[in-house]
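Values quoted throughout were computed directly from the atomic coordinates according to the rules given, and no laboratory measurement underlies them. Just so it is clear, the model here is predicted, and its values are computed rather than measured. Cβ atoms are built from the backbone, for glycine too; each structure is taken alone.
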Structure I
Amino acid sequence: MADPGRRLYKDTGVEYVRDVYNGGAIRTWSKGKRLFRSREPHEGEYVWNGIICHQCYMSPIIGSRYGCLDEKCYVDLCETCLQKTEHEHPLVEYLVPKQQYSFEQIFKSVPYLLNPNSEEKIETKTIWENGIKCIGFYFSAHWCGPCQIFTPKLAEVYKEAQKMFLSFRIVFVSSDNDEESFNEYHSKMPWPAVPLDSICLIKAYFQSSYIPRLFIVSSDGKILSRQGVDDVKPKGIEALKTWIQGETVAPPTADEFDWEDIYCNGCNTNPIIGQRYHCSTCDNYDLCSTCAKKGHEHPLELVPQQTEDEDD
């Protein structure tokens with residue numbers, strides 16, 4: 001895109017017109033102005049990469065971000081534009097990822113929870129009342145194969161925790177695409193769910209890039225685990241007992257680490273447990289420590305165990 005003076009505004013103008021809210025790109029360009037702009041973040045300000053203000057086109061939004069709770073609206077605003085914008089639905093502030101918030105703040109966009117065994121609507125605050133120490137936010141979906149495998153395991157552990165009166169709760173945050181799939185999948189779970197049309201702010205806060213995923217949040221807002229699935233698989237109920245003490249589950253040792261979905265090309269062990277060696281010369285070639293000791297025609301590299309900070 002260029003003005004009569006041939007100043008280039010954007011060489012990929014087609015993509016910008018396609019992506020920008022309500023055709024605002026053309027109106028802005030016609031005034032001889034650049035469409036997207038931003039500024040340097042101040043200390044402590046969060047940068048919402050990939051998120052554009054639909055009024056001033058700040059890209060990315062820096063600092064506070066506001067959006068609409070109505071699932072049919074796609075509205076993002078910066079703090080400055082919030083003061084100047086009238087909208088037909090309530091606008092709320094997004095939670096900043098990795099900052100600590102109370103249960104009440106995390107659930108502020110959730111009007112009620114859904115009972116898995118009926119159409120009953122549960123008052124949201126009941127999930128953290130009576131001294132609950134931890135809540136697990138379970139991101140999962142009906143269409144996800146690994147989720148279908150893990151959910152029964154988690155349900156078994158959760159029922160055991162309920163029998164022991166552990167101060168621990170779980171809530172389902174769905175990645176399903178329709179109500180029918182959501183309802184069918186939720187009916188197999190012993191815990192409540194966030195309504196499908198109320199998950200936007202929670203998803204933006206936890207920023208889960210894959211499923212299944214279990215985030216553990218303590219009553220003081222600390223995220224005790226972002227890899228709750230990997231904690232529950234080997235530890236079971238002991239992981240929950242650790243969390244309600246406000247502690248994190250010790251990571252597996254090098255000999256215990258589960259390389260999920262990675263199999264050994266030597267002995268076909270699936271998954272590899274313990275140290276994993278990779279050949280960068282061969283196509284998608286991995287060996288367990290036992291097979292690596294037998295040697296390989298190319299150099300092998302020891303793959304470092306993933307840490308929680310590297311998870312996303």
Structure II
Amino acid sequence: MIQTASVSALLQVALPNAARPAVVAVGILYFAVVLGISVWAARRTRTARDFFVAGKGIGLVALTVASVSVSVSGFAFIGGPGFIYAVGLGAMYIVLPAAVTNVMGAWVLAKRMRLLGEARALITIPDAIGARYRSRAAQGLSAVAILVGIVGYMATNALAMGVVINSIFGVGLGWGIWIGMGVTLAYSASGGILAGIYNDVFQGTLMALASVLVFIFVLQFGGGLGEISRTILAHDPAFLGPWGKLTPLAALSFFFVFSMGSLGQPQAVHKYYMLRDPLQLKWYPLLKTLGLVLVLHLYF
């Protein structure tokens with residue numbers, strides 16, 4: 001019910017007429033940049049290794065920004081603040097473990113995944129699981145598990161794209177989803193993971209910049225965190241309670257589910273194969289934590 005109500009509310013929000021031309025122009029420019037990155041990546045993608053792991057030639061900063069982008073994505077960046085609006089502070093339990101669990105995942109998996117990939121010429125996560133446990137069954141089951149998880153993950157991102165595209169261009173939610181998924185499929189199929197990485201870098205940079213700017217604007221407009229908190233408490237005290245409008249069990253369930261889930265996100269773990277210099281992985285946890293701090297400003 002919460003999700004349905006939140007989506008319905010988002011679809012009823014229209015851009016002010018005065019702002020629409022500028023916002024539409026920015027939206028068109030965004031798609032043009034994505035197209036340009038995709039064409040560039042397609043020209044540089046020649047082999048399966050290029051397509052799946054970008055030729056193992058990605059720099060540390062690009063890898064980190066791309067990883068932050070896919071870890072947060074439309075699910076958390078678009079849906080997360082809306083969920084907080086619906087249920088209050090309890091929704092913060094989704095992102096509270098983000099920095100710690102992503103760092104733990106990097107410490108536990110990054111070096112091992114890269115070394116195993118180098119030794120066995122691996123390019124996918126199921127390849128690594130099959131090689132590590134010497135089991136074709138484990139390899140196949142991991143591929144099925146990733147497929148099932150990615151279907152749900154992509155569904156939420158498709159909805160997020162549809163909501164945003166509809167808000168900008170007014171094409172309707174259905175067409176917004178088709179357009180967003182069409183663009184994603186086009187650049188993924190044409191430029192492989194190289195197009196994905198640098199489009200993620202572009203989008204991750206925009207996400208961090210937008211998050212910080214919105215945070216600053218809200219603080220100025222609302223008179224600071226103290227004044228904002230007092231205003232909310234006056235209208236809805238439960239909103240800022242330790243569990244928000246959720247039960248303690250629901251809030252803690254979010255905490256533990258997203259703690260464990262963040263450790264093995266395939267869209268992030270797969271990127272360990274791509275780093276040009278594996279010795280730089282020691283800096284990856286720190287940089288990813290800083291990136292997450294910037295992007296998740298939007299939650300406040």
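For the reader, a short list of remarks on this structure follows.
- Each of I, II could give relative contact order in percent (Cα under 8 Å, 6 or more apart), but the derived value 12 comes from I.
- Origin of the derived value -1.02, -1.10 (log10 I(q)/I(0) by the Debye sum over Cα atoms at q = 0.24, 0.26 Å⁻¹, for residues 101-180 alone; candidates I, II): II
- For Cα extents along the principal axes in Å computed as 70, 59, 41, the structure of I, II it came from: I
- Which entry (I, II) yields the derived value 1.00 for FRET efficiency 1/(1 + (r/R0)^6) of positions 77 and 165 (r between Cβ atoms, R0 = 35 Å, to 0.05): II
- helix-only ellipticity at 222 nm (-39500 (n - 2.57) for each DSSP H run of 4 or more, over all residues; to 500) derived as -6000 - corresponding label from I, II: I
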